[in-house]
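J.: Read through the structures below before going on.
What follows draws every value from the coordinates through simple rules; no lab data is involved. This structure is a prediction, so every number in the text was calculated from the model and none was measured. Cβ atoms are built from the backbone, for glycine too; each structure is taken alone.
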Structure P
């Protein structure tokens, strides 16, 4: 089992920042949209427990790299962990970075590469995500 824990800790009108842990080890920063009642394309997803799976580039029309798909989000589809730096780069997905400041994560490509490498190293299956607000 691979346990991802996303702790959201900074909230603004434009974004939600947090930290992502794999099996208790901090791996990167995250950036999401603010919470707006789980509305499609403008809100981050609710706190909770979700299954996640690796998603290959051939499964995506817009991502040409391996990324993560969050499954069984109520009233939502195609919630991904993917590259991006600013709130405008996401329509409700989770962006990853190796540094953050208000409404921004940096080094997103490197963070995504590190995240996927670690998930694959741990077996790439049975991935559980817990999202909590601090």
Structure Q
């Protein structure tokens, strides 16, 4: 798969107090996996013209904590195209960190984004639903 416009997607989202699930404003890792699902959906629509179905994660690695107020950039790349399967890699990076220790609305733009989650997964688009692939 080349590095064309259909092969990579990035979303940026602020984690809210509603996303905090644990003490200290810690966000549940499932919230990030939900972002990966949204990224996968967009990748499939761009590639196939259909949302497809998320079949499985081959790997998920939680690398650093995410807290309410952090801005997360979730991206995904199509890395393998099968007859109906679409393999993807995902990465979520913290690009702005909340700083509640400095004040209730303090935050820092990070010079270098911090990787918080990495994953690899497979989605499926039934052949009958692959509207865009025939035009390539």
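J.: For FRET efficiency 1/(1 + (r/R0)^6) of positions 20 and 52 (r between Cβ atoms, R0 = 30 Å, to 0.05), find whichever of P, Q sits highest and give me its label.
T.: Biggest value here belongs to P.
J.: Computing distance in nm of label points 7 Å out along Cα→Cβ at positions 84 and 116 for each of P, Q, which one ends up highest?
T.: Between P, Q, the highest calculated value is found for Q.
J.: Next question, about the same structure. Could you tell me which structure in P, Q was used to calculate semi-axes √(5λ) of the Cα gyration tensor in Å as 20, 16, 15?
T.: P
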